1. Taking volume of the Cα convex hull per residue in Å³, for residues 106-177 alone from the coordinates of each of 1, 2, which one would give 111?
2. Distance in nm of label points 7 Å out along Cα→Cβ at positions 42 and 194 computed as 1.2: which structure among 1, 2?
3. Between 1, 2, which one scores greatest on percent of Cα pairs over 31 Å apart?
4. For structures 1, 2, which has the highest computed value of relative contact order in percent (Cα under 8 Å, 6 or more apart)?
5. Which one of 1, 2 has helix-only ellipticity at 222 nm (-39500 (n - 2.57) for each DSSP H run of 4 or more, over all residues; to 500), as calculated from the coordinates, equal to -14000?
6. Say we calculate distance in nm of label points 7 Å out along Cα→Cβ at positions 138 and 154 for every structure; which of 1, 2 gives the highest result?
7. Suppose you compute P(r) over Cα pairs in 5 Å bins from 0, in percent, for residues 34-89 alone for every structure in 1, 2: which one lands on 4, 20, 31, 27, 13, 4, 1?
8. 15.5 is what came out when mean count of other Cβ atoms within 10 Å over residues 170-177 was calculated for one structure; which of 1, 2 is it?
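Please treat every number below as a calculation from the coordinates, not as lab data. Computed from a predicted model, the values in this text were never measured in an experiment. Cβ atoms are built from the backbone, for glycine too; each structure is taken alone.
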Structure 1
Amino acid sequence: MIRKGMQGPLAKSNNSPPPPDFVYDPPTDPWLNVIHHDQELVVLSKPAGLLSVPGRDPAHHDSLELRARERFPEGRIVHRLDRGTSGIFLMALTARAHRHLGLQFEKRQTRKTYVALVSGRVEKDKGTLDLAMRTDWYNRPKQMVDTCMGREAITQWEVLERHDNHTRVLLSPLTGRSHQLRVHMQYLGHPILGDSFYAPPSSVENSSRMMLHAESLEIAHPDGGQRVRFTDPCPF
């Protein structure tokens, strides 16, 4: 386990946010990929490059939330994924389900797994990162490790495959901080490939997307409480 009592050398990225001329061009095929739906919830596969909810800029209006509401007008947001992250995305279809699922996320009663390709060869087989985080106020919306002023953030990781200059890892966040997996892997010294905030420019230039995918999500179903697990196979 890595537990730091002070900010480390990799806690703050030197990368800049997307350039001012960044153009939001989300994928449109398929327009909406529904994995499962019933009377209480809908499970979607979010593509990389699509916002979870509308952005403040009118040019960033297109989002998975709005697309889903075209088919499920009663849909309500329960959680979010970063624009560059693909994978399992859950929406509630009733007020009861929204409360039920919201409490599960709040009380850490869900189980989430992600697959990522990270820079370099990770030598250890597995580990736990217990590194509190907070907003990097001078570089928002970036986040940073700060175990003095930050909020608890815990990630379990395990190596799936090793290659010459990158490693495939399984990530299991036990908390749900913004950018948690991205910051934790950067702090470990193995940033996620294609991550424009926390990885070196060469990694971004050589990647078609951010290599982070939400592969599975386990919840207690709002109708009866039975544990159910939804999966979305990793596309890379």
Structure 2
Amino acid sequence: MTETSDKTTHFGFTNVPEHEKAGKVQGVFTSVASKYDVMNDAMSMGIHRIWKDAMMDWLAPRPGQRLLDVAGGTGDISFRFLERAGEGHSTVLDLTESMLVEGRKRAEAAAMSESLDWVVGDAMALPFADNTFDVYTISFGIRNVTRPQEALNEAYRVLKPGGRLMVLEFSQIPNDMMQKAYDLYSFNVIPRMGQAIAGDRDSYQYLVESIRKFPDQETFLSMVRTAGFENAKYRNLTMGIACLHSGWKI
């Protein structure tokens, strides 16, 4: 017990005890839940929608598939998945209940209510049996998990043989000058947007910092493989500002 309590991890640029991170992340998303979708459009100038569509293009949902959308929040990925699949089922899981509440308010949620479940849960300890889902997605969420490798291990466990993992996350631009320009925008503009739109500068300061603490593309690819996924690959989006990682449980 003592050894576990002594472990630390990053919360943005701050080191915190591991057992405190989930609560702090939950606090961030509870604070921003009502403005989360609006801020996504503002921060990315709408480009996050193109990234999510690119995710669906590579994923190519098929009718009848069962999706687990982890850190699924307001349902963006699940709605896209169900629309592409035509028929199927999505379970949206998130640590923060207020994010799920906002998702249920969306018009898409009402139209797809019979194909959706909303579950409060932890990515590192999924409340589902082995070999349950055809597809596992996590979009802009895994960098907030205390131990991302454990989340990937859990993804592998709950996927059926032949199941697909797809991770969309902010990443690192492989050009130093462009990365510096992007950092200038991120650290100077996004927290101010957070204050103006969501009334919360600190949460968006954390979100920017968390991007810079997340592993680069190759490092994360090795983590996907360590979890057991095969044919693991990644695709950079918008020069590497975001990245899609894909893997298969074979």
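1. Answer by label: 1.
2. Details: 1: 2.5; 2: 1.2.
Source structure: 2.
3. Details: 1: 22; 2: 19.
Going through 1, 2 one by one, percent of Cα pairs over 31 Å apart is largest in 1.
4. Largest value of relative contact order in percent (Cα under 8 Å, 6 or more apart): 1.
5. The correct label is 2.
6. The maximum falls on structure 1.
7. Answer by label: 1.
8. Only one of 1, 2 returns 15.5 for mean count of other Cβ atoms within 10 Å over residues 170-177, namely 2.
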